[in-house]
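Here, each number is a calculation from the coordinates, and none is a lab measurement. Here the structure is a predicted model, which is why all the values come from computation and not from measurement. Cβ atoms are built from the backbone, for glycine too; each structure is taken alone.
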Structure I
């Protein structure tokens, strides 16, 4: 299910063909992606409360139906930017949010002894989605400008069929553990033995929730911007120094995105969530300042994008684990859904803001200056997130 939901990260493949077909700017071609991330987060909040009450199967099934419907609708009304935003951005985005939260909440309950690892393993599929969809979308859309008006809608229809079968089908296997379940041979630490469950209202009265929200927002800024800009950047660089197609490079980047989720989740289980966040922020800053800010070749650009994706993936693994560690597993669906609003708001605001900077830099004939401004700012955001993480501590269990 998560691999299929990873279609949301492959949006950048559509951006070049849409710009060619309609003459849209960078800010316009990234708009459906931005709205899909915002709708994704909104769907997560609703689905989190719903799945805590009704279980994951029905919620994930509805998510798959919405995702398929959004793609089918994009094939019908996606000839305008507004239609594409409504269909792919809002309807499909809400569907992804509904389906995405269910395996995370379910896995946390089945594996309380290795939360970082199991969430990382679950969302790794989401991160490597573009490994499947990057080359597939390139092949379906094609490179003939005269055919784009036909191939782009057809691609959306094909995706609708894939999601209807794959996501809804996978949802039928979901189950939650029985009350009082513990893995064989596992004894929880004394402090967590009761697994004190904070309701959403109680969680919102803890300053740690807001600290985690800020860390999530700032920490994912680098990755979400890099993912949104990846395909256009790689296509531009490929004209002179290509060693692979942009679609294949997007797949390589997605591997690092997926591996980051598993690696940082496992790292946090062994060394702690806080050290993991600090290390991820350092990798993000290195990607921005050491590679992306001054990328002058395909290899340097791809290296920076892969490092940014590797660090970014860790936040998607650690934040559900942080939520369960700090506020208990019982209401993790609703609580993490609310925390996930940081990711959605970041995805809506940050990539669009930086796409606007790049449009102005392109118009002024100073692309290099635009990239320097974008990635210097992103490195600063990563550093601020690390500073907040450095003072983070768990809430009192008696709360």
Structure II
């Protein structure tokens, strides 16, 4: 008869119980780093753990609660509401009276709205609860400022391949399956995981269930196609498009095409990509290649009309051309300077000789005086207002 333990997913069974067992995140767990200090001093602080899936956010919250001897209460912002939060606060008050600590872990805290996040503030301030929120989204945009100011934001990185292999070897040993899994298969699982320990252990578990001898082919069957870690409204979306733009700006064609392929593979809207290339052509190429703007505009219109997957040809074609083009930010810099001066001198009088003079009275007052309607005519008094006559914008 199958035991209850065997029904628990491998990723859960392998979850570390102490800080020493946690693999990776050395920038947080090393000697004298913040999480080590929290455990050593046994003085928990409210934290926002920001990192990709499978990087250890839930694990770290549970370990901290255990190490500082606090009751661990977990809520998911996806399924919990105001009443659930109120119940936790009431329970925390009971713990307070018994001189017990309460550590509340809120998974996907970015899913709570502003009012729901506000509800934690007085209880975090009073010390009634220690709040640890986990998010895959940039907390600068998704977590309210008052809560951020009362917490430490810790950034978790995707697990490195060597750390993933350590976790996988540990799991294989625990499952007494060392002889069943080839090193090549473990290496392939680590490569496929994208830094997500939960994905890696899930693939390992399924592969072990599929075959007595786990090979790369077994892993391919178990894993199927890896889904890229890319959320079109999330941090990865902005990071990849930023890298794409910076690669074009740096005239690095290889990097440009790599990031473009990642966006397309993740299902990014091709019109969004084409729109950014259109802006880039004017902002970063500008006068160095006047044909670039027309090329990017044609690409945008073509993508609108053709759709995917055929639009890939157009996107790769034009991205390559923009990356290889000479760059000039002269007009962009001039635009910023002009905008700055327009804000600084919003009411500077237009010089009399440049003003419109539709009546005799205006002409008598000096409007349009000595101005000649000729191409390239340069008035001796210049064109800028008096306050700006010495400014160089372009």
Can you tell which of I, II yields 25.8 when mean count of other Cβ atoms within 10 Å over residues 117-124 is derived from it?
I
Quick check: 1, 6, 11, 12, 11, 11, 13, 13, 10, 7, 3, 1, 0, 0 is what I get for P(r) over Cα pairs in 5 Å bins from 0, in percent, for residues 69-284 alone, calculated from one of I, II. Which structure matches?
II
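Could you tell me which structure in I, II was used to calculate helix-only ellipticity at 222 nm (-39500 (n - 2.57) for each DSSP H run of 4 or more, over all residues; to 500) as -25500?
Working: I: -25500; II: -15000.
Label of the source structure: I.
Computing relative contact order in percent (Cα under 8 Å, 6 or more apart) gives 27 for which of I, II? All intermediate terms of the calculation are to be shown ahead of the outcome.
Details: I: 27; II: 12.
It traces back to I.
For distance in nm of label points 7 Å out along Cα→Cβ at positions 213 and 333, which of I, II scores largest?
Working: I: 2.3; II: 6.6.
Largest calculated value belongs to II.
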Of the structures I, II, report the one carrying the highest value of FRET efficiency 1/(1 + (r/R0)^6) of positions 253 and 357 (r between Cβ atoms, R0 = 30 Å, to 0.05).
I
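Upon calculation of mean projected area of the Cα convex hull in nm² from the atomic coordinates, which of the structures I, II produces 31.3?
Details: I: 17.8; II: 31.3.
Computed on structure II.
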